[in-house]
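As structure tokens, here come the structures.
Any read-out appearing in this document is the output of simple, stated calculations on the displayed coordinates, not a laboratory observation. Because the structure is a prediction, the values reported are computed rather than measured. Cβ atoms are built from the backbone, for glycine too; each structure is taken alone.
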Structure 1
Amino acid sequence: MTTIFVDQKMGYMAADRMATANDGEIAMECVTKIEQIEIGGDLYLVGLSGLESSGQIFLDWFEDGEWDDPPGPVEVEEGDEFSVVVLSPNGIEVADRYCRLTPIKHRWYAIGSGGIFAWAILEAGCGRQKAMETAIKMDPNSGFGYDIIFLDGTHEEVEAVDS
């Protein structure tokens, strides 16, 4: 599925570039899984994991800034997943399929099938490069290099490494 993680202390979000098609049978590289959205002068980083159409419904709603009026449940078919993590100057929030934002009071947060690997590496005291490379190595649904985007808008692109 994917690996996306955030570090609110350092102010960045990281995401691999693997996307799948044909019910996961075809892997391909995507541009990025992190959307940068500016609202009221603040930059928000939104990481999306799962079904693209569900993610787009969330993004359309989030960009409107009408957060007190969620659009209702994002339809997800059985077997499909939909996860969202948001990083802003105010910290980390996650959204459920009802587009309800919940603040997270932890330095890190991760979503996607490789997220647990990245989170464990970060908790062990290793940096973002080791976390992402380990997640990509361990999770067959993550790969094709990765992106790191900071809350100041800077962007690092890391090409795929041979394992």
Structure 2
Amino acid sequence: MWNGKQRKRSGERGLSYLEMVVASMVVLVLASAVIPLARWDDKRRREVRLRGTLRQVRDAIDLYHKYVEEQMIIQSDVEQMGYPLTLEELYEGVEVSEPDVPDVKLVKFLQRMPIDPITEETEWGRRSYQDDWDSTNWGGENIYDIYSLSPVRALDGSYYSEW
């Protein structure tokens, strides 16, 4: 007969205190290994998005320049050198027409203002055609290139602003 004071050793079930401590330590070690991996993975994903965004904006700038060279976009300022004055021109649209056709249409080179995945803002570093290649101050004449304003290093050791 079973009463509350007697225990049968062979029939006991469950974990001892020591087994519980060991199991919690194993879980803690595994969790401490997963957290840095998750942070690294998030940073890697942001870097992939940054590379894609930079490529998309640079392609839009190049297409704008091609339209100017083909005289489909007429620029009023000689200092523009065939490049847009602002990033807003690329997503708000520019009037484009064929050289021999009087019809004018609005062409948008980007769908919206790009967001820097690293800083999570719409502010970008800008370079004009007249600026030095490593300049950090934008001359304001046109937009030849953009770069991230983040001072952080990438996973490969380079700075995002150098991409």
Structure 3
Amino acid sequence: MPVFLCRWPNGDFSIVKAGNKEQAIETLDEIGNAEGCPVTALRDFMVHFALTDVGDFELEDYGEMTRERIMRLAYPVLERALVKDAPTDKNGDFTEEGYAVIRNAVSKERERVVAKKAKEPRTLRGRGIKSVTDAPTSKVNRIVGRVAEKVLENFKGKGKTN
């Protein structure tokens, strides 16, 4: 099952395992509506979590390929700043000017991605549900379809059937 990267407009990202992009968007609905966000499959994915003394988990590190792919796919402005544009000292540490370049790149990344307009649900009822819940359109369409099937199963029309 593929792993998907969702780049949120505020600069955050989420990673989810799902059968396809549509299922990934529906799963991401726990965080927010990802319909208009860039959602991309990741070929390589590895993270390491450390167990804390209070029984919680902290992200300790990404796999090397994971970080590279995330940067390339979701943060090209920041990647360029970190790799090429931000000045470093003789020890390879960023200078004050380098940190300013990085802060500027982060600011640009937070403004760079704008969610696209999502498709509207197929039915008027579905559009009403979406306006109240902000659920992904695919989920709304599926729910409306299931309810319609149940209603039609019990429907006894008048006259002859063709």
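When distance in nm of label points 7 Å out along Cα→Cβ at positions 123 and 147 is calculated, the result is 2.8; to which of the structures 1, 2, 3 does this value belong?
Attributed to the structure labelled 1.
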Thinking only about distance in nm of label points 7 Å out along Cα→Cβ at positions 19 and 91, which of 1, 2, 3 has the largest value? 2
With semi-axes √(5λ) of the Cα gyration tensor in Å coming out at 23, 20, 14, pick the structure among 1, 2, 3 it was computed from. 1
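To test your reading of the models, identify which of 1, 2, 3 gives 29 for relative contact order in percent (Cα under 8 Å, 6 or more apart) when calculated. Mind showing how you got there, number by number?
On the way: 1: 29; 2: 18; 3: 22.
It was calculated from structure 1.
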